[in-house]
Structure 1
Amino acid sequence: MYDPAQDWLDGYEISDPDGRLVEEFRARPMGFHSAELQRVLLKMQIDPRCPNYVLFCRTPHKEWLIGRMAPRAGDPILLEEDRVFASVEDAEWAVFQRRWMLLTGEAIA
């Protein structure tokens, strides 16, 4: 079955030589993003090399964990309890860093 989103992104490679997109996301991980950053985020969400990450709020407004969807529907989410984030923005940034590394081979701090 034809998937226009997949077709649109198949040949797209993430490139950010001046670091502008990384800085845009770091400054505002949630909310409005430029069209170029939206394209990067969509690639990160649908690329099969990236796990399906989710954020789990363990304590309302205080503690967030990163989880990964299980390979089979209905199986429990796999929570990473070794790292707790104090804000949802910090957790979003950590997921962005992981996906960036997987898709570009570049570590960002």
Structure 2
Amino acid sequence: MKSAFTLIEILIVVILLGILAAVVVPQFVDSADSVNLGKAKTDISTLNSVVEHYRVSNGAYPTGTVYATAAGVLSTANFIQDAPEAPDGYTYSYASGKFSYAEAE
């Protein structure tokens, strides 16, 4: 006689896998958000240190009120190689000699 899984056994396994996925998937999403927030904080901290170094060397903060313009000035003056890109869910901005981040809308 052949042994096979019954419909009830298969349904129980599918239900258990669904419950496991419902518990595990949000954990991964939360950890990705945490990583993106950490990257944003690190990038902004580094950029603010670089902009202060620029101010000490040049006597003024970079001109411009747009992140790309200010980061471009730092890059052109060889203070940074490339401006870091904001991680998913965040935007970077620059005003009055300070870089900052915000959650994207």
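Here, each number is a calculation from the coordinates, and none is a lab measurement. Quantities reported herein were computed from a predicted structural model and do not represent experimental measurements. Cβ atoms are built from the backbone, for glycine too; each structure is taken alone.
Brief remarks follow.
- Read-out distance in nm of label points 7 Å out along Cα→Cβ at positions 16 and 48, computed value 5.0, structure in 1, 2: 2
- Once Kirkwood radius over Cα pairs in Å, for residues 56-95 alone is evaluated on every structure in 1, 2, the highest one turns out to be 2.
- Structure responsible for -21500, with helix-only ellipticity at 222 nm (-39500 (n - 2.57) for each DSSP H run of 4 or more, over all residues; to 500) calculated and labels 1, 2 on offer: 2
- Distance in nm of label points 7 Å out along Cα→Cβ at positions 24 and 64 derived as 2.0 - corresponding label from 1, 2: 1
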